[in-house]
1. Can you say which of P, Q, R returns -16000 when helix-only ellipticity at 222 nm (-39500 (n - 2.57) for each DSSP H run of 4 or more, over all residues; to 500) is computed?
2. Distance in nm of label points 7 Å out along Cα→Cβ at positions 190 and 262 computed as 4.0: which structure among P, Q, R?
3. Going by distance in nm of label points 7 Å out along Cα→Cβ at positions 30 and 254, which of structures P, Q, R comes out largest?
4. Supply the structure label, taken from P, Q, R, corresponding to mean projected area of the Cα convex hull in nm² with the calculated value 15.4.
Structure P
Amino acid sequence: MDTQGKLTLVECKLAANPQVHREVIGQVRDYASRMWRMDVDEFERVWRRTDGGRISPFEELDDQDGRIRTAVKENLASGRFNLVLAVDDLNDDVKRIVEYLNAVTVATTGVIVVEFTHAQDGDVEILIPTAYGTDLVEAKSAATVAGVPTWGEEDFLAWCEANDPTATPLILEFLDALRSAGFQIAGGRAQTPSLNCSITSPHGVRWPVALYTSASSKEASAKVEVRFPDYRRQPEVREALAQRVETIPGIPIPVDLVRQSDFRKRPNIPARDFTAEQLRALPTAVAAAIRG
C-alpha cells in the first residue's frame with residue numbers, strides 16, 4: 001500500500017515448477033477476488049494481524065485527514081489492484097501471460113512480472129530484480145489518467161471560498177510566494193481540488209510541496225503539505241529541509257515529530273493555522289533545501 005492508497009498484490013513462484021503457468025495466475029487472481037469489496041476496517045484488521053499486531057498501516061503512512069483510507073476503501077470496492085508475479089526465471093511463457101493479462105484487463109489493473117536473480121560474493125548474497133510489463137502498465141495508466149480531469153488554481157480557490165473562506169487569502173499569499181521562489185504549480189487529480197508544486201534542483205525536478213482540500217463531518221479545510229517522506233533516503237536533503245522549515249518562527253509544521261518518525265510523517269496542516277508571513281517564508285525555505 002502506498003501513500004496514494006494504491007494496493008499491490010504479489011504472488012511468488014519458482015518458474016521451474018511446471019505448474020507455475022497455471023497456478024500463479026489463478027492464485028494472484030484469487031487474492032484479488034478475496035480483497036475485492038472487502039470493508040476497509042476489515043482490511044486494516046487483517047493487515048495488523050498479519051503484521052504481528054503493529055500499528056495501523058494508515059497510522060504508519062500518517063493519514064491524518066483520511067485521504068489514504070478513503071482511497072483504499074474505493075480501491076477495495078472497485079477491485080483496483082496492481083498484480084505482481086515474482087519468479088526466479090523470466091521465460092517467454094510468463095511474458096506472454098503478462099502481455100495477455102494487460103491486454104484484457106481493465107485499465108486500472110496492471111500486471112507485472114519480476115524476476116529475481118540470485119548472486120553471491122563471499123558471505124554477501126544479493127537478489128537482483130528485473131521487471132517486465134511496466135511499460136504496458138504505464139501505458140494503461142496513462143490512458144486512464146488522460147480521462148481524469150485535472151484541477152486548476154481556480155478550482156482550488158473556489159473550493160476554499162465555498163468551504164473554508166478564511167483560507168482563501170492565505171492560499172493566495174502562498175501561491176504567489178511559491179511562484180516567486182521558482183516553483184511551478186500543477187493541478188492535481190485527487191477527488192477534491194488539489195495542487196502539486198515542483199521546483200528544479202541539481203538532480204532534476206522535485207515535487208516537495210502539495211496543497212489539498214479535505215472535507216468531513218467535523219471540518220472542511222484547505223491544507224498545506226511538505227513531503228518529507230520523499231527525501232527519507234537522502235539524509236542531507238531531508239535534514240536541510242527540516243532545518244529550513246523549523247527556522248520559520250512559529251511554523252505549525254511539527255518538524256520534531258517528523259524527525260521522530262524517521263521522516264515517515266507528512267503532516268498536512270490547515271492553511272488557516274499559518275500566518276501570512278509563515279506562508280510567504282515557507283517556499284523560500286523549501287527551495288533552498290531542495291536546491292542545496
Structure Q
Amino acid sequence: MAIPKSAKFKYEIIQDYKVPNGKAGRFAAGKPTWVVVHSSGNPNASLESEIAYMARNQDSAFTHAWAGHNKIIEIANTDYPAWGAGRTANKYAVQIEVTEDKRLTKAQKLQAIDREAFWVAVQCAYYGIPLDKVYSHADISRMYPQDTDHTDPIAFFKSVGVSWSSFKEQVKKYYDVLVAGGDTTKITSLDGQKATVMTSKTSTNTNTGIVKKYAEKGVFYPNETIIARDAPTTKANIVARYRKGENLTYHTVHVGNGYVWLEYLRNNGKSGFIPIREYKNGKYGKAWGTIK
C-alpha cells in the first residue's frame with residue numbers, strides 16, 4: 001500500500017529529528033507493522049517541554065512523534081524503532097504521543113487528538129499497516145503485561161469525550177481517503193470543525209504530494225543530466241541542470257510526487273530540489289547517480 005501523489009494532507013507533519021537513526025535497533029520485519037498510540041500523562045507540561053525532555057532522556061525512552069493542538073512533530077525517523085511501549089511492541093510499532101497540557105481548552109485537546117489520528121492514518125497508509133494493528137498503550141499492557149503496565153491514552157481521550165473506538169473510526173476516515181488519493185481536508189475534525197489546514201482550491205502549494213521528509217546530509221553525483229527545481233514537484237520552476245561529473249551537497253530528503261528529491265542550498269540562498277529516482281506505488285526505482 002502507498003499514498004498516491006494526488007492525496008492532500010490536512011495537517012503538515014514536521015520532521016525535527018532529535019534521535020539518531022537506529023538508536024533502538026531495527027524493526028523485526030524490516031519496517032513497522034503496528035502503531036502504538038500514547039498520551040503524555042503529564043498535564044503540567046507543554047508539547048515543546050515534553051519534546052525537549054524526551055530528547056534529553058532518549059537513552060531511557062522516546063516515541064517517534066508528538067501531536068499538539070496546532071502541530072505534529074516527528075522527533076525520530078519512523079523507519080527505525082522507538083523505545084515507548086515495552087520490548088515486544090517496540091520491535092514492531094511506530095509510536096506517537098499526544099500532549100495532555102491542562103492549559104489547552106477542550107477544543108484544543110480534541111484538535112491534538114485529531115492530529116494524532118491523522119498521523120496514525122498516514123503511517124498505516126505509507127507502510128501498509130493494517131488498521132487492526134493500531135493499538136493503545138493500554139492494549140499493549142494487556143497483551144504483554146511482562147513488558148509494560150501503562151493504560152494511556154484511554155483516560156485522557158475519555159476526559160474530552162473521545163472513546164478508543166471513535167478514535168480508531170477517525171483513523172479509518174483519514175486512512176480511506178489517503179489510500180484513495182483524496183482530500184483529507186474535507187474530513188470533519190474531532191472538534192467538529194471542517195476548516196482546512198494544508199490546502200484549498202486556490203492553494204499555490206506545490207508540496208502536497210510529499211509523503212515522507214527527513215534530514216540527511218550527503219553529496220550526490222549524477223550519472224546523467226537531471227533537472228533541478230524550486231520545489232519537490234515537476235510542476236515547479238526549473239532552476240538548474242546537473243550533469244555527469246558534477247555534484248551537489250544536500251541536507252534533506254523528500255519522498256513523493258513520483259520521485260525521491262534531495263533538497264540543497266542554491267547560490268542565491270534559496271532551496272533547490274533534484275529528483276534522483278522514481279517513487280511510485282510505494283516502490284523505488286533505480287538511482288540516477290550515487291551518494292557519498
Structure R
Amino acid sequence: MINRYHYFLMAILLVLSGTLSASEDKSKPSVFVSILPQKGWVEALAGDWVEVTVMVPPGQNPAIYELSPQRMTQLSQSSLYFSIGVPFEESWLPRMKEASPKVRFIDSVAGIERQPIANHLAAIPLDQLPPPERRDRHVWLSPTLVKPLLANIKTALVEFLPEKAPFIEANYQSYLRDLDAVQAEMQANLKPVAGHSFMVFHPAWGYLAADFHLRQIPIEKDGKEPSPRQLTELVALGQRENVQVIFVQKQLNQDAARSIADALDAEIIHLDPLAEDFLANMLSISKVLAEKL
C-alpha cells in the first residue's frame with residue numbers, strides 16, 4: 001500500500017512539474033520568424049527571454065509554403081513576427097497582419113537593396129533593373145548583408161524588451177565578432193578559387209558568390225525548370241566552364257540538375273540555404289566550395 005501510494009504521489013508530482021514547465025514556457029514572449037536562420041539569430045541575441053517559432057518547418061520550401069489555420073492561431077497569440085522577404089510572405093503577410101492586429105511585424109531586411117539574380121558583380125543601368133519582386137531574395141546567405149539584418153533584429157528586440165537591452169547589445173556585439181572571424185576564415189578558404197564559377201539548381205548563392213568573387217550559374221530561371229533547349233545550353237556552358245560539381249538543395253526538385261550532372265559527369269552536392277546555425281553553415285559551405293572548385 002505504501003509503495004502504491006508512493007508511486008501515485010510521484011505521478012502527481014511529475015504531472016504538476018510538467019504543467020508548471022508548460023506554464024513557464026507560456027510566460028515567455030512568443031516570437032515568430034519565417035525561416036530557420038532567423039531563429040538562430042533571434043535566439044543568439046535574446047537568449048532564453050523569448051520563445052521562437054519558425055513559420056516554415058524544416059524541409060519545406062519557403063517559396064510555396066501554405067499556412068495552416070493552427071499556425072495562424074499560434075501567430076495571433078505572439079508578440080513579434082520577423083519577415084525576411086521569402087516568396088510565401090507576398091501572399092501571406094497581408095493576411096497574417098489582418099488576422100493578427102496585435103502582433104508587431106518587423107522587416108528583417110529593411111534597408112538592404114536586393115540585386116538582380118543573373119550576376120551580382122555586373123553593373124546594370126538603373127533603368128534596366130528588374131522590379132524588386134524579381135530580384136534575389138537570398139540576402140541572408142551573405143555574411144556582409146547579414147550584418148544590417150542583425151542590426152534590424154537587435155533594434156526590434158531592444159524596443160520590445162528594453163529592460164534586457166544591455167544583455168541583447170552584448171550578445172549582438174559577441175555575434176558580430178564571431179561573424180567577422182568566420183568571414184575572415186571564409187575569405188582565406190575561398191581566395192585561391194576567386195573568379196571560378198559554380199553551377200546550382202536554385203540561384204540562392206549569388207550574394208555569397210559576390211562577397212568572395214565567385215560566379216554562380218543557375219539552372220532554374222524565374223522559378224522554372226529549364227526547357228530542353230536551355231538544358232542543352234547549360235550543358236555547353238558547363239563544359240566551357242569546366243563544371244565538375246552541381247549544388248542542389250533538398251527542398252527542391254533535382255531532376256534537371258541530375259540530367260546536367262550526368263551529361264557533364266559532374267558530382268551532385270547538397271547545400272542547405274536554410275540551416276539554423278548560420279556561422280557553422282557558412283564555414284562549411286566555404287570549405288566545400290574551396291575543395292570542389
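1. R
2. Q
3. Comparing P, Q, R, the top value of distance in nm of label points 7 Å out along Cα→Cβ at positions 30 and 254 belongs to P.
4. This figure was derived from Q.
The numbers here are math on the coordinates, done by the rules we state, and not lab data. Just so it is clear, the model here is predicted, and its values are computed rather than measured. Cβ atoms are built from the backbone, for glycine too; each structure is taken alone.
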